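Once you scroll down, you'll see the structures, which are given as structure tokens.
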Structure P
Amino acid sequence: MNIQENHNLEIIVSNIYKRYRECIGQGKVADYIPTLSTVNPDQFAISVATVDGFQYSIGDYTTGFSIQSISKVFTLAMLSSLMGDDIWKSVGREPSGNSFNSLVQLEYEKGIPRNPFINAGAIVITDRLLNYSKNENNQVTGLSTRGRAKESILNFVKELAGSDDIEYDKITAQSEILTAERNFALAHLMKSFGNIENSVNDVINTYCHQCSITMNTQQLAAAFLFLANGGINPLTGKEVIGKRNTKRINALMMTCGLYNESGDFAYRVGLPGKSGVGGGIVAVIPGKLSIAVWSPELNSNGNSYRGIKALEDFTTDLGISVF
């Protein structure tokens, strides 16, 4: 008997959606990236996908939004299959305890970011992806242009989601590049310590594009299924990453995936998850399912206010978490 039959996911998700559908005005839409400030704050969606093929969505689940920092999971997964443990020579695995874009901590720790989900860590991951790509023979080769890196990232996400209807939002990407002074500063500081290997302009251009990827909750839930399925994409049967790296990425999402709210998220929700300032959060129950929620209003920590409440109720009503 599958999880949908055991727990009736459709009823649980529908009840949560109805419970919080009118829960608006409690947060604030991100405005430091100009294009995000224009998003309708009332929108709300939940999508769930199980490893055995059940899917259910409700609300504005066909509406695409900027996934922002959720993209950091995809690039880390890509790089983990290329570099293995060598990644951890350049980035740490501990919660930061400081702002996600802190320069002070990066200076103190000599250009080694605390983890791959703060901005500095994700910029290092993107930098290393500029050095690698898979050719037609699945051999690792050097990248010669930032354009090819962006193409590789997008194709990776499309295959995970089983959808070709995923693109970069060029307007959002350009908006982020024009307001990326802090990210440029992080990259230049790391380059001064020898921890950025490519042109800072190329790295930040690629990084801003990956953050601008537009997806809906249905696509996000499907794209994260490999982390609920031992590293294998159940849509294709292909191994994305090995079980060891799957365990590690899930552990990092649990400890670092929601920045300074990661501990509270673990306490309230009890799942590995990753958020973005576009209002999305994706979480996984290993061996069972992935769930994506989207609500643009953010709390003081930069995470979806309504999304966290929905996920807390989801694991409570389902009676399953990783604990």
Structure Q
Amino acid sequence: MPGRPAGSRPTALLPRFVPPTGRPIRLSIVAKLGAPELKETARGLTGWLGRQGVRVTPEDGLARLIEWDGPSAPRGAIGDGQDLVALLGGDGTLLAAARAMQHRQAPIFGVNLGSLGFLTTAPLALLYAGLERILHGDGVLDERPMLAARVFRNGALVREALAVNDVVITGGSIARVLEVRITTSQGFVATVLGDGVIVATPTGSTAYNLGAGGPVVHPAVEAIVLAPIVPLTLAQRPVVFPDSEELVLTLRSKGREGWATFDGQASERMGPGDALRVGKSEVRLRLLRLPEQNYFRVLRKKLLWGALPPKRARTTPPSPPDR
């Protein structure tokens, strides 16, 4: 019998979601409220979960949409005291939900109702089959690092935020070059002149960072990626830092303001001299997936990573003309 390929990890050794014993499973439902198929899907899901003996707590907006008569919770309380979260939506819904949960990170099983679905990897067709397997302990638990960001003005803290994918400094509505000075605990790193700077997690390496020419970093790697956005010099390239470092990005552009953006969904204005400190958060995103939905399969399917050019079609040689 052939052995396992070198470097592979047997499925049985992957960390699993362990359902509680002696009590019902407590499950929250978070959703993209604008999805056209949501109402019918959520009504069917809540009924099915109830028949499985699961205690369901949808978020308030979803509860109103489906006229739910049981307990519900605001988005800010989702995950509190829950065993897992079923998320119906796209990656943007997942990013917002993870930041809203703060330190109450319950494992999230993301079912894609959006477009790309890089984090919400389960298709809608696998909603029931996938959840049934997870409820019986067949879900793989992936823990991903998140970023903690703080904006300082004149030495005073003005904003704190979490980010799953990235923290970005860019200019305002007018395209102007920004000057951003970057330091770490080791001292001065560089001054970036360009459209801005991206600080990304390994999870976020396939988001804005990838479009800016940054590297793809496997989510199991403990690292922070720094990627300049359209730098004015060819010498300024992306850098991968250990996640033990805290990066300090100081806006140096005189008379020009910028914006610190968190996962592309929340932002804070920055003026000259303001500093953005970004490092690894103590909070970790917890994603649930089925064992066959591994990272590189998703990377190949969603981003066409490693795709080969199409093979040349075989054709019948033409016959030479008679004259």
Structure R
Amino acid sequence: MKLVVAGGSGFLGAPLCESWAEDGHDVRLLTRALAPGEARHDSGTGVPGLTRVGWRPDASEGMLAAVVDGAAAVINLAGESVAGGRWTPARKRALRDSRILSTRTLVAAMRACSTPPRTFISGSAIGYYGARGHDPLVESSPPGDDFLARLCVDWEAEAQRAAGPSVRVVVLRTGIVLERGGGALQKMMLPFRFFAGGRIGSGGQYVSWIHRIDWMEMVRWLVETPEIAGPVNATAPHPVTNADLAKALGRAMHRPALAPAPGFALRLALGEMAHSLLTGQRVVPSRALNAGFHFRYPEIEIAFRGIFGG
């Protein structure tokens, strides 16, 4: 099976690509580290294995049509990290452009194919729902109206342009992905290491999370489940409050969770980005559960046991 992954060098994409290559699939990882059209096979990944292909997400299909032609699926994980810095006007433009232009480029390439990919799985985020308090949110819940929500709405609209009689589109609304080797958990662990961990703000805001292994298995499952199209929440079935998450992390690391981070301090340090940390969403993966997807790590305590042992 030929699979094309944009954004395949990061915290989520790299292990996903490796897992497919290990299973004997033909994986094409799109990277800006190479000149457009240049291809380099990763030694040690077997045949067909993993091949890195240069691209430029500039809203034109360029040489990509030949790369995605005949693929079983294209997976779009491209986009700069929302936690990479204060949301200045320039930073907001970069966050938006990195998502909209990459998606537009992939859609243009798919439309130019003689044999378009059967499946397009495009990233999105639970920020789509905005700040919604304690209300449970499923895929049919309406979007919010803050910066992240508007960005996700536009991002998903770009992805839906690929839909057609022979192409299904899945937009993956991912929550906070947990794994020890990177991502949000690496930052969360730091204050606990110095006995300074605790809740953020009131601690009552919900955190919708997913173990990285469950996220990877969900993407693989979606490629192989042709009846599912449209939005899918990539979150564990049991979201937790920020205070409960801090307590569970403290127990897993054998540290107290007694040093809260005041909301006003986060707003001073992070600006508008602090809003998403202090409000949160209670997101439920309704479609995945109803379609029979099995979570290895449905609860936060089980996830932290898997991550930290014990």
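Summary of values
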read-out: Read-out FRET efficiency 1/(1 + (r/R0)^6) of positions 36 and 260 (r between Cβ atoms, R0 = 30 Å, to 0.05), computed value 0.30, structure in P, Q, R; value: Q
read-out: Structures P, Q, R, by Kirkwood radius over Cα pairs in Å: label with the highest value; value: Q
read-out: Source structure (of P, Q, R) for distance in nm of label points 7 Å out along Cα→Cβ at positions 44 and 228, computed value 5.2; value: Q
read-out: Read-out helix-only ellipticity at 222 nm (-39500 (n - 2.57) for each DSSP H run of 4 or more, over all residues; to 500), computed value -11000, structure in P, Q, R; value: R
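Computed from the coordinates by the stated procedures, all read-outs in this text should not be read as laboratory data. Since the structure is predicted, the reported quantities are computational estimates derived from the model, not experimental observations. Cβ atoms are built from the backbone, for glycine too; each structure is taken alone.
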